[in-house]
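Take a look at the structures below.
Please treat every number below as a calculation from the coordinates, not as lab data. None of these values were measured; they are calculated from a predicted model. Cβ atoms are built from the backbone, for glycine too; each structure is taken alone.
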Structure I
Amino acid sequence: MGKKILIGALVSGGGTNLQAIIDACFDGRIDGQVVFVGSDRSDAGGLDRARRKGIATFVVDYKAILREFKINPQGAVLPEDFDIVKLLTRQGIFCGQKDPAAAGAFLKMRAMAEAKLLEAMRPYRFDLLVLAGFMRNLTPYFIDRVNIDRRQPKIMNIHPALLPAFPGVDGYGDTYRYGCKVGGCTVHFIDYGEDTGPIIGQRSFAIESGDTLEAIRKKGLKLEWELYPACVQLFAEDRLKVVRKDFELGNGATVTRRVVEIA
């Protein structure tokens with residue numbers, strides 16, 4: 001067993017993936033310790049899971065912050081280091097959309113909430129931040145303040161689909177409605193887009209003709225609880241390296257992508 005890493009976590013719901021990571025830390029499958037769990041919702045079940053293990057918790061009320069902004073956007077108090085031009089250039093969530101005002105409002109609201117999130121996280125030293133069902137898109141404002149070194153990303157997420165297929169909030173539902181014969185889950189590092197970061201690991205399962213959406217979700221969750229701790233352990237062992245690679249396209253051109261190499 002190597003040196004233990006310190007893990008922070010953000011949740012929005014029941015926290016079953018959080019529980020899988022906590023359990024793996026306690027039984028030695030992860031050389032790590034969860035030091036805090038934060039949420040955007042005070043009723044998130046993941047907070048109770050953390051408290052039962054004596055892990056520090058906090059809540060940043062996103063809904064209240066967003067509501068306040070919508071009522072009085074002109075009176076919004078933005079973080080002192082907020083730079084809308086820089087964020088609009090870096091963000092990848094609104095790519096292709098022609099309404100800069102909507103993108104600007106989104107980034108302002110999120111930066112207000114993320115500043116409070118960063119403030120709540122400040123007392124804790126952590127090596128890795130895991131998103132365990134945190135249902136809020138993170139903007140470059142937050143990401144750049146956690147990923148101090150872009151060559152060593154430290155925000156990890158699990159997604160309920162085989163990315164790059166079916167990004168967004170309902171991966172298993174989208175997989176089911178599309179009629180796929182195979183489903184799965186993906187662990188990846190966060191970047192500026194929506195579920196577009198470098199992929200660390202994936203697990204897949206067969207979708208049978210009689211499977212319901214609930215059956216697909218059960219199959220997927222079982223794999224998530226295995227995959228996420230395994231990927232966190234790879235991080236703990238310092239085996240994940242993000243590198244740039246060129247890929248050839250069909251027309252002879254190339255595109256550069258950031259990918260994860262496992263040592």
Structure II
Amino acid sequence: MTQYLAELYRYRDLLFWLAAKEIKVRYKLPILGFLWALLVPLALSLILWLIFSVVMPIPMGRYPFFLFLIAGMFPWNVFAQCVSQATMSVLEAGSLIKKTAFPRAVIPLSIIAANFFNFLLTLVVVLAITLLLRRFVSPWIGLLPLVVGLQLVFTIGAVLLVAGLQVRYRDVKYLTEVGLLLWFYLTPIFYPLDLISSGSRILQLVYLLNPMVWIVELYRLALLGGTSGPSVLSPMSAVGIAAIASAGLFLAGLWTFRRHEPTFADWVMG
């Protein structure tokens with residue numbers, strides 16, 4: 001595995017070239033270009049804000065609800081984008097795979113690189129909005145680079161897992177679409193974790209097995225100064241569990257991808 005990671009590092013120029021190409025192609029024709037990377041999650045946050053602050057209000061006394069939403073929506077959006085876009089990436093790169101020798105993981109990793117580049121730029125805007133509306137710098141702001149790193153590792157694992165399996169098992173794409181939708185509702189994006197903490201301990205345990213809960217709450221801790229479920233969540237436990245989950249999924253995704261990689265040329269269409 002170490003040798004494979006070293007090989008990926010040797011092909012970093014190809015990875016960055018594919019990532020740059022992905023960004024150029026994606027934003028070349030739209031008039032607003034890169035702004036869509038910011039406007040889409042902002043629009044989704046506004047819609048949820050209208051629904052759950054006007055139509056069906058959710059009690060949210062600790063933080064302004066809009067800030068609460070964007071602190072969770074932007075991290076979730078980049079994760080969902082990476083997984084959904086990368087699922088078919090290896091399968092759609094048949095001609096490249098059949099003609100050139102290189103570690104195939106470069107293909108889905110380039111999509112992650114492109115999306116996280118956009119995410120880092122939008123995260124600056126989110127931080128500016130938070131400072132403008134809240135006029136307060138979180139004492140946990142130093143956690144932000146660590147949280148981004150943990151999410152990046154977690155996302156790489158998820159992407160390698162689905163991209164590797166999709167080449168052989170064509171149902172993975174549809175399972176991923178349904179899974180992401182379900183995953184969204186099982187993650188406290190538009191509701192506080194306090195709602196879960198009022199349930200049974202077994203329900204809390206099952207719910208908190210979702211690693212994105214810890215990652216999203218760490219973003220809120222870094223940006224807003226606290227989490228939405230203090231009774232069941234502490235900063236150190238969140239960092240620890242997010243790190244374990246990220247490392248575990250990374251290793252599982254890398255192992256799965258490497259296991260299927262030798263047969264990719266037999267299954268893709270060139």
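Structural remarks
- FRET efficiency 1/(1 + (r/R0)^6) of positions 114 and 218 (r between Cβ atoms, R0 = 25 Å, to 0.05) - highest-scoring structure of I, II: II
- If you line up I, II by distance in nm of label points 7 Å out along Cα→Cβ at positions 42 and 74, the top spot, with the largest value, goes to I.
- Among I, II, structure where helix-only ellipticity at 222 nm (-39500 (n - 2.57) for each DSSP H run of 4 or more, over all residues; to 500) as derived comes to -11500: I
- Given 4.2 for distance in nm of label points 7 Å out along Cα→Cβ at positions 154 and 250, calculated: source structure among I, II: I
- Structure (I, II) behind the derived value 13.0 of Kirkwood radius over Cα pairs in Å, for residues 138-209 alone: I
- A value of 19 for relative contact order in percent (Cα under 8 Å, 6 or more apart), calculated from one of I, II, originates in structure I.
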